[in-house]
Structure formats: C-alpha cells, structure tokens
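Peer 1: Pasting the structures here.
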Structure 1
Amino acid sequence: MSRIGKRPVELPKGVTASVSGQTVEVKGPKGTRSFSATDDVTIAIDGDAINVTPRGTSKRARQQWGMSRSMVANLVEGVSSGFKKELEINGVGYRAAMQGNVLKLSLGYSHEVNFEVPQGVTVTTPKQTEIVVEGIDQQLVGQVAANIREWRAPEPYKGKGIKYKDEYIFRKEGKKK
C-alpha cells in the first residue's frame, strides 16, 4: 500500500482542477499545468481534493499510484505558490547579471558565459553573487538551476564556484609540507 498515493491532494483557494480521461489540468493564479497519467491509475475529483487510486494490484500499478499522486501534488503547488531554487556564487571576481533574457556569468574563464533562460522560468539576480530561479514547473526550475551550476561546480578546497544556497560543500585539506 502506497503511503503517498492514498493521501488526497487538497486544492487550495483559487485553484481549480479538471479531469478528462487520464489527463489532469490544474489552473491557478500562476498559470495552467497538465499531467497525463498512465492507464494503471484512476484519477477522480472529490470536492476540493484529487484522489488517485490504482486499477490493479500489480507492481507497476502500485508504482504509478504514488508517482501519479506526487505529480498531481506538484502541479497544484506549482500553480498556487510556484517553485524556487536559489544559487550562490563564491570566488574572487565571480559574478552574475541579467541582461534581458540572458544571464551573464563571470566565472574565472577567459570569456563571459552567456546563459539563455528558457521559456517558463524567470531568473533574477538580487545581488551579484546570488541567482534565483523561479517557475511553475518543478522539473524545469531544477534543470535550469542544475545547468547554471554546471558551468562552475563548487570545488572542495576553497569552495569556489556556483552552489545551491542550502548545499553543504565537504571541504578537503590542502597539501602539507
């Protein structure tokens, strides 16, 4: 029995959902998102909650049960409050700035890195050493943050690079004489 799957997804105020076949469409103040579930689960709306139930007792049906419920919960959270990833830049001379739809990164290379921000995500730089990625699609927000971090991942000796705000960098000791 799936512990995650059996809990209903509550719809907050201002969020509406509709089910047509295996597709769930959720509308909220931040936008509209949809998800198509597999045939192994049944999705139903009960008042102000969405219930996901498996259609059988097979292993695949039980796997899809929990996963489908999580996907629907992420749709609801995305259209109501949105998702956010914060990045920090550490290093002398390392900085970031937004120019239109392009994130300009100075990361110690001989050239400046120009990262074009995809549709559906907003990137802001409150300070030169902070980057905030926001959007209603959790997967897209996480992927954009990972792509930005990939340009200069934090190294273990001085901690220079781009890291997530809540990330811990395991530090190593340098060479000894």
Structure 2
Amino acid sequence: MIDKSAARTAAFARRAAAHRPDAASAGYLSQVLAGYRGVPLAGYMAMRTEIDPTPAMAEASAHGPVGVPVISAKGQPLQFRLWDPDCALIAGPFGAQVPATGDWMTPQILIVPLVAFSRKGGRLGYGGGFYDRTLEQLRAQGPVLAIGFAYAAQEDPALPLEPTDQPLDLIVTEQGIITP
C-alpha cells in the first residue's frame, strides 16, 4: 500500500493557508450545478478548513433533491439523507453535521470534499476510503458525476494514487473549473 501520510500533511497545510471561511467561494460550483437543475445531488457539510459548498447546495435545493453524507459504519459506503438549508442538524460520526431526520436518497451528482487533487482527476481524501467505496458503488448502478470541490491551493500534480482511488470527473475551485 502506498504511504499517503506525507502528501496529506502537506495538503492540509496548503488548505489551511488558503481557507477563507467568510469568502464567497462557491460561485463556480453554483455555475456548474445550474446546468443540472433537478438532478439529485449530494454535497457535504464543511468541517475545519474545508471549502464550503452549502451556498451552491442551497441554490440547487430550490430545483431538486439535495442530500448530505451519513457514515453508517467503518468500511462501508456512505448513505445520503435529504438536506435543505433549514433542516435541523446533529453531529454525526467524525463530527460532520447531518440532518437529524429525513428520507434517504441516491445522488447522481456527488460534490466531494478532499485534501488534495490533481488536474487529471486524482483525489487524496482523509484515508477512510468512504468516497472511493461510495463512488464505486454508485457508478456500478449508473452514471454519476463526481465533482471535487477544493481551494486552488490544494492542487498537487504528484498525488500518490492507488488503483482503488476513484477519479473525479470535474474539479471546481474558488478560481475556476478544471476538466480532467
């Protein structure tokens, strides 16, 4: 197995330096999602220094179902619970906020958080494999658009990747849209 810890450490430092919690960083993400109105999508509730997709998710929720990930167990794919900007949230596993109640959904678009990305669609995550398992499962059921959402500073052209790492179809940053 490839040791990704050094790449993660460097990427976390770049992300922390780029993090601007009060900045409007989801404009390009909103632009991309506007082309998919009504298509079921799942985003995430930003933690720590992650770039925040919720403004774009809120816009999308006016046109179709939006969900957020819920961890059911270690080693399992993520599940997605319906979310809207006014829903009650509780702390889920690993501290991520999740809807307190609501129906489950299956996204066709997945906004993916990450630690680092490459322009070729590579993604370095936190190491739990949740998104890799989830994307593999969803892609086995049909087409899924995986959008990596990150600060431009999180780019790393030399990511240590493995065959089980699921590629991103698109990367969106606060500076623009990257098509691998």
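Peer 1: 1, 2: which one has distance in nm of label points 7 Å out along Cα→Cβ at positions 46 and 118, as calculated, at 2.7?
Peer 2: Values: 1: 3.6; 2: 2.7.
The read-out was computed on structure 2.
Peer 1: Then there's this: When FRET efficiency 1/(1 + (r/R0)^6) of positions 22 and 94 (r between Cβ atoms, R0 = 41 Å, to 0.05) is compared over structures 1, 2, which one is greatest? Mind dumping the intermediate values first?
Peer 2: On the way: 1: 0.30; 2: 0.95.
When FRET efficiency 1/(1 + (r/R0)^6) of positions 22 and 94 (r between Cβ atoms, R0 = 41 Å, to 0.05) is computed for each of 1, 2, structure 2 gives the biggest number.
Peer 1: Moving to a separate point now. Among 1, 2, considering only distance in nm of label points 7 Å out along Cα→Cβ at positions 54 and 142, which has the greatest calculated value? Kindly include the intermediate steps, with their values, before the conclusion.
Peer 2: Details: 1: 2.3; 2: 3.0.
Comparing 1, 2, the top value of distance in nm of label points 7 Å out along Cα→Cβ at positions 54 and 142 belongs to 2.
Peer 1: Computing mean count of other Cβ atoms within 10 Å over residues 110-117 for each of 1, 2, which one ends up highest?
Peer 2: Details: 1: 11.4; 2: 24.9.
Once mean count of other Cβ atoms within 10 Å over residues 110-117 is tallied for 1, 2, the winner is 2.
Peer 1: Which of the displayed structures (1, 2) returns the greatest value of relative contact order in percent (Cα under 8 Å, 6 or more apart) on calculation? Before the final figure, lay out each step's value.
Peer 2: Details: 1: 17; 2: 24.
Of structures 1, 2, the maximum of relative contact order in percent (Cα under 8 Å, 6 or more apart) occurs in 2.
Peer 1: Further question on the same structure: Computing mean projected area of the Cα convex hull in nm² for each of 1, 2, which one ends up highest?
Peer 2: Working: 1: 14.2; 2: 9.6.
Comparing 1, 2 by mean projected area of the Cα convex hull in nm², the maximum is at 1.
Peer 1: Taking mean projected area of the Cα convex hull in nm², for residues 86-157 alone as the criterion, which structure among 1, 2 has the greatest value?
Peer 2: On the way: 1: 4.9; 2: 6.1.
Biggest value here belongs to 2.
All of the numbers you see were taken from the coordinates with simple rules; none came from a lab. All values reported here derive from a predicted model rather than from experimental measurement. Cβ atoms are built from the backbone, for glycine too; each structure is taken alone.
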